[in-house]
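Scrolling down, you'll hit the structures one after another.
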Structure P
């Protein structure tokens, strides 16, 4: 997260999406009929950038998991403490800095939504 924030702070908020787009473009020269899945967009500007580049070929899927499941995953699978998980979730949702993580605002830009697990 810190590395992504530093890149966005020194460049533009969509810098990571631009990097992914460049990598996709390079691989398309070999095979033009692939779909690409980007697993995590952290800032609304990344979505705006990808929509400009791919137009109607870009779809954003917003995945939702209840907070207890997210906490369980982070404490068990990633072996974070309870305090670390709370801090991580809070930071990921909406950091104060303009170049910080903004997944809450990014999520609302999705074309489709999917709830994972029990609601």
Structure Q
């Protein structure tokens, strides 16, 4: 506890609901952490079901947000990406739409830039 009687996020931890890693409740920037830095899964606050990372969004200021879907209620949530989040997994999530487009890539060869 801090001197004000509130829990100190640097001292509290949680166990990842997906991979079992014991994680600090605060990220490297001292902000509260909403997901596991290893597998990027979290727990949805409303229904306590696991959240699954599905995308990243880049804000106008260049900050990345992790987009998660709750496996219990399908609600989407956005959480800031932390400095210690799994960088390889973040990149894999970011490029997945390019690697698996909803159309055959051969059609791109026929397109002309105007």
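Overview of results
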item: Structure from which -14000 was derived, helix-only ellipticity at 222 nm (-39500 (n - 2.57) for each DSSP H run of 4 or more, over all residues; to 500), options P, Q; result: P
item: Relative contact order in percent (Cα under 8 Å, 6 or more apart) - highest-scoring structure of P, Q; result: P
item: Of the structures P, Q, the one that 2.0 was derived from, the read-out being distance in nm of label points 7 Å out along Cα→Cβ at positions 38 and 78; result: P
item: Structure (P, Q) behind the derived value 17.6, 66 of Rg and Dmax of the Cα atoms in Å; result: Q
item: At a computed 47 (percent of Cα pairs over 16 Å apart, for residues 22-69 alone), which of P, Q; result: Q
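The numbers here are math on the coordinates, done by the rules we state, and not lab data. Because the structure is a prediction, the values reported are computed rather than measured. Cβ atoms are built from the backbone, for glycine too; each structure is taken alone.
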